[in-house]
Structure I
Amino acid sequence: MYAVTADFKNEELLADASETLASARTHDFAHLIPASQRRTLMGIAQPIMLGELAVNRVMDNLELPQ
């Protein structure tokens, strides 16, 4: 079961979001999908990759406590 509660730190939430988006990559098995459905799959893959890039950029921009 998954819950996002107020006690999670932003860094933890961003790291989890990044890992979740990375695990949703669809291009690894796109060649297994019939050509008629491949465009839809790749259309879903693009916003996933863009979301992953955005989350990773936020993580890079954070000033993490030492």
Structure II
Amino acid sequence: MAIKYYKLLDLLNRRGIGKEELKKKIGASSATIAKISKHEYLSLEVIDKICGVLECQPGDILEYQPDKKE
């Protein structure tokens, strides 16, 4: 997947917010939070909730990194 969530993980770290706290604030499942660490697909609904809670823009929490071609 070409979308990476390094920026979100960094933002959470800088604000002192753990993944469990984020999970509660956005009403997400453990599976959804695991997807963040694995850089897997998140729905726009989840991204919207994260941006609302963290008061940020999508570009503040995710980044497009093209897959490497072999």
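Among candidates I, II, the computation of volume of the Cα convex hull per residue in Å³ that gave 83 used structure II.
For which of I, II does relative contact order in percent (Cα under 8 Å, 6 or more apart), calculated from the coordinates, equal 41? Only structure I yields this read-out. Computing FRET efficiency 1/(1 + (r/R0)^6) of positions 3 and 35 (r between Cβ atoms, R0 = 30 Å, to 0.05) across structures I, II gives 1.00 for structure II.
A value of 11.9 for mean count of other Cβ atoms within 10 Å over residues 11-18, calculated from one of I, II, originates in structure II.
In this comparison of I, II, the computed figure -21500 for helix-only ellipticity at 222 nm (-39500 (n - 2.57) for each DSSP H run of 4 or more, over all residues; to 500) is attributed to I.
All of the numbers you see were taken from the coordinates with simple rules; none came from a lab. This is a predicted model, so every value here is computed, not measured. Cβ atoms are built from the backbone, for glycine too; each structure is taken alone.
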